[in-house]
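Each structure below is given as C-alpha cells.
Derivation of every value follows stated rules applied to the coordinates shown; laboratory data play no part. Please read all numbers here as calculations on a predicted model, not as lab measurements. Cβ atoms are built from the backbone, for glycine too; each structure is taken alone.
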Structure P
Amino acid sequence: MTTASICTIGDEILIGQIVDTNSSHLARALGEIGIRADRMVSIADREEDILSTLEAELRRNPIVLTTGGLGPTKDDITKPALTKLSNSPEMVKNEAQEAIVRSILHSRGLDVLESNLMQAMVPSNCEVIPNRFGTAPIMVFRFPEARFGHAATLYAMPGVPHETLGMLPEVIEDIRAHNALEPITHRNLMVYGLAESALAQLIAPWEEALPADMHLAYLPNTLTGIKLRLSVYGGDEKSAESRFSAQIKALKEILGSRIYSEQEDRLEAVIGRLLRERGESLSAAESCTGGEIAHLITTIPGASDYFLGSVTSYAISVKEKVLGVPAETIREKGVVSADVAEAMARGARQLTGSTWAVATTGLAGKEGDGINEGGTVWIAVSGPGGTVSEKRVYHNDRERNIERFSASALDLLRRCILGEIHG
C-alpha cells in the first residue's frame with residue numbers, strides 16, 4: 001500500500017495555542033483512496049527543523065503533505081524553506097493566485113498590500129494548485145528518484161482549516177492522477193446506542209469471520225455514534241459491493257435498528273427524511289441542551305419543511321409559563337425527572353401543533369443536585385401514540401455531555417418515529 005507523511009508546521013500547534021484538526025482530515029481523505037498515513041509530525045517554525053524533517057519524511061514516504069507556515073507574516077517561513085529544499089533558482093508570480101488574492105481583498109473592502117501580493121510568489125520549480133479559499137496557493141514539488149531513493153511528491157497546503165478542507169479534493173485528485181493506487185472500496189454503517197467496547201464485544205464473532213481481505217474500522221463520534229467502515233483493498237468494486245451486502249445482512253441480524261444508516265449519515269438527517277416521507281412535523285423543548293437539538297436539526301437543508309420551532313426553557317418559570325409544566329410536578333418530582341421531561345414534550349407539541357416533540361432536562365455539569373448525579377439527563381418524546389421518557393447518565397465534561405444528551409434525544413426520537421417505542 002502507498003504510504004504518506006502528514007506534517008503540520010507552526011509553533012502555535014506545538015505550544016497548544018490551536019488544535020490540529022487538519023491532520024485527521026488529510027489522513028481520512030488519503031485512506032479513502034487507499035493511501036495509509038504512515039507518519040504525523042509537527043514541526044516548529046525554524047527553517048533548519050523544517051528542512052531536516054521534510055528531507056527525512058520524503059526519504060521515508062513517496063507522498064508528503066504539509067499544512068501551515070504559508071501566511072504573509074515574517075514568522076511564516078515554510079515557503080523560503082521549501083525554496084531551499086527544492087533548489088529553486090528563483091521566485092515567480094502565479095497569475096491565477098494573484099487574481100484570487102485581489103478578488104478576496106476587494107470583496108472584503110480591504111486594500112491590496114504588497115505583503116498580500118507576495119503570497120502569489122512561488123518557487124519557480126513547483127507546480128501550483130490555486131487556492132480558491134485563501135491567499136496562499138498549494139505548492140506541489142515533484143522530486144526524481146535520484147533525490148530520495150524513490151520518486152516523491154510534496155504538497156504544501158495552507159494551515160487555515162477551511163482552506164485546507166476546501167482545497168483537499170483537488171489535492172486528492174492530483175495524487176490520484178500521479179500515482180498507481182490500489183483500488184479500495186468502502187461501505188459505512190452508522191450505529192447508535194452502544195459504547196465502542198460493547199459494540200466490539202457484541203459483534204466479535206461476526207468480525208472474526210470476516211474474509212481476510214475485508215477490514216473493519218471503528219470510528220466513534222459523540223454526535224453520530226459509531227461509524228463502522230468495511231474496506232476491501234484491491235479487486236473489482238462490483239464484486240466488493242456484493243460481498244459487503246452479504247456481510248451487512250449478517251450484521252443487521254445482530255444489531256437490528258441500532259444501525260440507523262447505511263451511508264455516512266447523521267441522526268438529524270435520518271430523522272428529517274423520516275418526517276418528510278410521512279408528512280409529519282417536529283418541535284423541541286430544551287433545558288440542559290440549551291438549543292443544541294434545534295441547532296442540529298436546522299443544519300439539514302430543508303429542515304423548515306418539518307421543524308416548527310423550539311423552546312429553550314432553561315428557567316423553571318419558562319417551563320411553567322410557556323410549556324405549561326405544572327408547578328406541583330416540579331416541586332414534587334424535581335426539575336430533572338421523567339415527569340418534567342414528559343410535561344415539557346407535551347407542552348411543546350401543544351404549543352406548536354407538531355406531530356412530534358422531543359424534550360430534555362438534566363445536569364450537564366459534573367455537579368449533582370442531591371438526587372441526580374452530574375451528567376444525568378431525562379429525555380422525553382411525545383407523539384400521536386403518547387409520551388415516553390428515558391434516563392441517560394454520561395460522565396464527560398459539560399460540552400461533551402450536552403452533545404451526548406442531544407444525540408441520545410435524537411436517537412430516542414428516531415426510534416419512536418419508527419414505532420419501535422410506544423407511549
Structure Q
Amino acid sequence: MASPERFVIHNARILTLAGPRGPRRVGGSLEKANGASPTGRHADLLGIIPRGWVSFADGRIEALGEGNPPPGESLDACGRVLLPGFIDCHTHACWAGQRFDEADLRLAGVPYLEILASGGGIMSTVRSTRAATREALTANLLKRLRAAVATGTTTIEVKSGYGLTPDDELKMLEAIRGAVEKTPLRVIPTFLGAHAKDDSNPHFVEETIDVTLPRAVAAFPGIACDAYCERGAWSAEECTRLFTRAKSLGCPIRVHSDQFNCLGMIETAIGLGARSVDHLEATQPAELQLLARSDTIGVALPGCGFHLDNRFANARGFLDAGGALAIATNCNPGSSPTISMPFIIALAVRFLRLTPAEAIVAATINAAHVLGLADQVGSVEIGKQADVQLLATDDERTLAYEYANPGPEAVWMGGRRVI
C-alpha cells in the first residue's frame with residue numbers, strides 16, 4: 001500500500017537525538033558539567049520534545065516541532081515515546097548450522113579459545129556455511145532480519161567471515177545482498193574474511209589479503225573491511241597488512257580487538273583511521289584512554305559477556321574518559337545468539353554501567369556513525385530517513401529496566417509502517 005503524501009505522528013514524547021555533528025561523547029564528566037542528574041532523563045543527551053509531532057513526506061522526515069501538528073493523515077501517540085529505529089552496527093547474522101553442542105563444553109569449563117583451537121567455534125560454523133547454498137543463507141538471514149525489525153531495529157550491519165575462501169566469502173556477501181532485496185531494513189554488508197584462520201590452507205593469510213579482499217571490493221566497492229585480532233585468529237601484524245591493503249582499495253576499517261587478550265591492536269587501529277574498535281573486554285586502562293581520546297568509536301558487545309563468561313568492556317571508564325561509544329548485538333551462533341537491541345540496552349545498563357540515555361545514544365546516533373550513515377539515520381531530524389519506532393510506554397527508561405518484553409508498538413522505515 002502506498003504511503004500517504006504526508007503522515008504525521010503527534011502527541012508524542014520524541015527523543016530526537018539531535019545534537020552536534022560527530023559521535024556523541026556523553027560520559028559522566030559531560031553530564032556533571034551540564035548539570036544533569038546521573039539518574040535523570042538526560043534531556044540534554046536525547047534531544048527530547050516532551051509533547052511533539054513529526055511529519056513524514058517522500059520517505060523522509062519533513063518537519064517536527066511542538067504544539068499543533070500540520071494537516072495530514074495522522075496518528076495520536078497518546079504521550080508514548082517516539083525515537084529513531086535502532087542501528088545494530090555489529091552482527092554476524094548470516095550463517096548456517098548451529099552450535100548447541102558447544103554449550104555443554106562451556107558448561108564443563110572449556111574456554112572459548114580452546115574450543116576454537118580444536119576446530120569448533122567459528123570453524124564449526126564455517127563448515128556449515130560452506131555447505132549451504134547462497135539461497136539457504138539468504139533465507140536464514142531473512143528470518144533473523146524479521147526478528148530484528150520486531151524489536152525496533154531499522155538498520156543492521158551483517159558481516160561475512162564464515163566462508164574463509166574467496167568463493168565462500170563472496171557467496172556470503174551475495175547472500176547478504178539477496179536479503180537486501182527482500183527486506184525493508186537497511187542492511188550494510190561488511191567483509192570479514194579475516195575472521196578465524198583456516199589451518200588447512202597454509203597460505204590463508206596471503207590469499208585473504210591478495211585474492212579474497214580484492215574480489216570482495218570489486219563486487220562491493222567501498223565495503224568496510226573487518227578483522228578478528230586475537231590469539232588463535234589474526235595477529236596485530238597480520239591485521240595491519242590486511243588493513244593497509246584494504247585502505248589502498250578504498251575500504252573503511254573496523255577491527256575486533258581485545259575480546260580475550262590485549263594484543264596491542266588499538267594503537268595501530270587508531271593510526272590507520274579505523275572507524276571502530278569492537279569488543280574491548282580485555283582492553284587495558286592505558287589503551288582505553290588512548291581510544292577515548294581518538295576519533296575511533298568503541299563498540300561494546302555485552303551479549304558476549306552475558307552468554308560466555310561474564311566479562312564486559314569497561315564502558316563506564318571509556319565514557320568518563322571522553323570516548324564515543326556504540327553498542328550492538330554481535331548476533332552470531334556461538335557467543336551472542338540474540339538479535340534484540342532492547343536486550344542489549346538492558347545489558348548495557350546492568351553490566352556496562354551506562355545510564356538509560358547513554359545506552360540509547362549508543363544504540364542509535366553513535367551506531368550510525370560507526371556505519372558512516374549518521375547523515376541519513378540515527379536521529380529524528382529534518383531530511384533524514386523516516387526510520388522511527390513508537391514504544392508502548394511514556395518513559396524511555398522502560399527500555400533499560402525491562403527485558404524479554406514484546407517490541408515496539410509500531411515501526412516505520414522510509415515513512416512506511418512495517419509493524
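Here are a few things to note about the model shown:
- For -0.48, -1.05, -1.16 (log10 I(q)/I(0) by the Debye sum over Cα atoms at q = 0.07, 0.12, 0.14 Å⁻¹, calculated) the corresponding structure among P, Q: P
- Looking across P, Q, the calculation of distance in nm of label points 7 Å out along Cα→Cβ at positions 161 and 321 that yields 2.2 traces back to Q.
- Rg/Rh (Cα atoms, Kirkwood Rh), for residues 137-304 alone - highest-scoring structure of P, Q: P
- Of the structures P, Q, the one that 10 was derived from, the read-out being relative contact order in percent (Cα under 8 Å, 6 or more apart): P
- Structure from which 1.17 was derived, Cα Rg over 2.2 N^0.38 Å, for residues 81-144 alone, options P, Q: P
- Given 0.85 for FRET efficiency 1/(1 + (r/R0)^6) of positions 233 and 313 (r between Cβ atoms, R0 = 25 Å, to 0.05), calculated: source structure among P, Q: Q
- Label whose coordinates, when helix-only ellipticity at 222 nm (-39500 (n - 2.57) for each DSSP H run of 4 or more, over all residues; to 500) is calculated, return -12000 (choices P, Q): P
- Origin of the derived value 3.9 (distance in nm of label points 7 Å out along Cα→Cβ at positions 121 and 401; candidates P, Q): Q
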